[in-house]
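Pasting the structures in now, so scroll down.
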Structure 1
Amino acid sequence: MDEQQNPFESRAVRGAIGLASGLMIAMVALFFFEGTMQLFMLGFAAFDAVFTPYMLKKATVQQGREGDPTA
């Protein structure tokens with residue numbers, strides 16, 4: 001990886017960020033909440049683990065287009 005390359009272009013980096021944030025939310029849900037709120041937070045953790053890498057990819061693509069005069 002050279003100095004100019006955006007680290008978010010790597011699928012592994014985007015996935016790791018999504019999994020890490022989802023895991024943190026899930027741990028808070030398991031240790032500090034119970035009942036319906038715990039289920040809601042676990043669902044949100046799963047959503048976050050899937051949605052964060054997707055949004056980071058879209059942001060990386062959009063950032064690349066802003067620097068491209070042909071876009």
Structure 2
Amino acid sequence: MKAIRLIIAAAAAAFAGLLIADNRGDSPKYHVTVLNHGIGTVSTLDAFIAGLVLALLFGLAMGLGFGGRSRR
């Protein structure tokens with residue numbers, strides 16, 4: 001099971017790397033606001049990478065939560 005998880009994780013990382021490499025060109029910039037305050041500008045690639053990081057953190061938190069629960 002660990003080998004299958006490792007293969008799936010490697011395939012997902014390779015796919016994300018290909019997506020990032022393919023979208024490195026000029027992309028439009030978007031102005032980000034939170035509660036009517038401008039906090040900066042991001043490109044579509046920046047937003048995509050931020051989504052990847054957020055998904056990885058969520059998956060890590062879920063894994064730690066369920067992993068800790070199963071050991072009790």
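Nothing in this text is a laboratory measurement; each read-out follows from the coordinates by a stated rule. What you see is a predicted model; the values in this text were computed from it and never measured. Cβ atoms are built from the backbone, for glycine too; each structure is taken alone.
Computed values, structure above
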{"read-out": "Which of 1, 2 leads on FRET efficiency 1/(1 + (r/R0)^6) of positions 22 and 38 (r between Cβ atoms, R0 = 35 Å, to 0.05), largest value", "value": "1"}
{"read-out": "Label whose coordinates, when helix-only ellipticity at 222 nm (-39500 (n - 2.57) for each DSSP H run of 4 or more, over all residues; to 500) is calculated, return -23500 (choices 1, 2)", "value": "2"}
{"read-out": "Which of 1, 2 yields 5.9 [mean projected area of the Cα convex hull in nm², calculated]", "value": "1"}
{"read-out": "Per relative contact order in percent (Cα under 8 Å, 6 or more apart), the highest-valued of structures 1, 2", "value": "1"}
{"read-out": "Distance in nm of label points 7 Å out along Cα→Cβ at positions 6 and 54 from the coordinates reads 1.9; which among 1, 2", "value": "1"}
